[in-house]
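None of the figures in this text is laboratory data; all of them are computed from the coordinates on show. No experiment lies behind these values; they were computed from the predicted model shown. Cβ atoms are built from the backbone, for glycine too; each structure is taken alone.
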Structure P
Amino acid sequence: MLVINQVLGNINTDEKWKELYQVMRSENHVQTIMFTRKESERSRYYKKLPKFDEEIGINIKRGTILHDGDVLYYEEGENMFVVDIEPEEMMVLHFVEKFHEDKMLELAVKLGHAIGNQHWQMKVVGRKIYVPIMIDKKVMESVMKTHNILGVKYCFEEEVGEQTLSGEYGSLQNTSHNHDHHKY
């Protein structure tokens, strides 16, 4: 079994690897390895590649997140294995206009409550908030309609961008959080 212990580079961000990729691709020596966003956040797993005779094991440093275009294996003239992150449908939230700082804080807290109370993961990129679809979209819509946060709109989109699909998603839950009513 071939075991991969590190990311060698990235064909999207490193000119050297981009050039090597072009050469290897023209010689039909590139294999893409599909990963979901969740898989890309794991440090250990196995993959079977259709054109490769054996299963590969991936055992990279804990906390390493795979990105679209990462090179996992390279043997000149033989093989190059490149990461391909699968598109993922997400709920995308955004503010309808640029609000005063006080109003933005209020909206952010309300939105944090709505998302955090559901224990949904989220990622903020620029002025958008990305929430992976983890349950039925109708349930997610119902939650957003129930909270009715004026000034925040949402839609469902398939996201393929490097910024939205890779990197860690966090949640707003506290490990001691529960839904019991506090008694004083």
Structure Q
Amino acid sequence: MEENIVDNILESFVKLGKADTPISFYYPISSLLGLLDCDKDHLNVAIDEFKKEMVNSLGDITIKELASEKDRYEVRIPLKGVRWVRENYKPTPFTEEFIKIIQKPNQSIEEVLKVFNAFSQDIIVDELKSGTLAVSFKDKMIDKYVYLIEQNEFGLQYHRFTQKEYLNLIGEAI
């Protein structure tokens, strides 16, 4: 969970700059269960334990279910945690290049695939539906996430998943 939060903060730095402000992320319960390696009956205990473990690094994190949306959780990282990430971690070169190309107007999925191939020729590409690809590296040391990339009338959009989340996602779609 810590690694996922750090990666999300780093991704936001690349997208939006290194703002000096608290940050929130939103997770479906299925993601929290996987990241905290627990079942629904033990989620509150796992959340409390994780928060205690993170106090010295990410600060006093709040993790709570949204009142307006059942089974969706807000994970709020205080300014202390955002600063700690900024001082101790840097975005990977892949993350920087990927975000740069995905945010550029009028790019194609082919241009995004070139970014992946610039880091390794061993990539995994699955076409989920027309215009939507799932792309990841075989070598998880380069980047461990699966990127669902879609080209539509708004341009390129993506969602980043852990391998486990991705497998759950495609399992549910079958």
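Each of the structures P, Q was assessed by volume of the Cα convex hull per residue in Å³; the largest value belongs to P.
For the read-out FRET efficiency 1/(1 + (r/R0)^6) of positions 16 and 112 (r between Cβ atoms, R0 = 41 Å, to 0.05), a value of 0.45 was computed from one structure; give its label from P, Q. That value comes from structure P. Here distance in nm of label points 7 Å out along Cα→Cβ at positions 56 and 88 has been calculated and equals 0.9, so which of P, Q was it run on? Computing distance in nm of label points 7 Å out along Cα→Cβ at positions 56 and 88 on every structure in P, Q gives 0.9 only for Q. Taking FRET efficiency 1/(1 + (r/R0)^6) of positions 32 and 152 (r between Cβ atoms, R0 = 30 Å, to 0.05) as the criterion, the top-ranked structure out of P, Q is Q, with the highest value.
Each of structures P, Q was scored by distance in nm of label points 7 Å out along Cα→Cβ at positions 40 and 128; the highest score is held by Q. Identify the structure, out of P, Q, from whose coordinates helix-only ellipticity at 222 nm (-39500 (n - 2.57) for each DSSP H run of 4 or more, over all residues; to 500) was calculated to give -7500. Traced to structure P.
Of structures P, Q, the largest value of relative contact order in percent (Cα under 8 Å, 6 or more apart) belongs to P. Calculating mean count of other Cβ atoms within 10 Å over residues 48-55 for structures P, Q picks out Q as the one with the greatest value.
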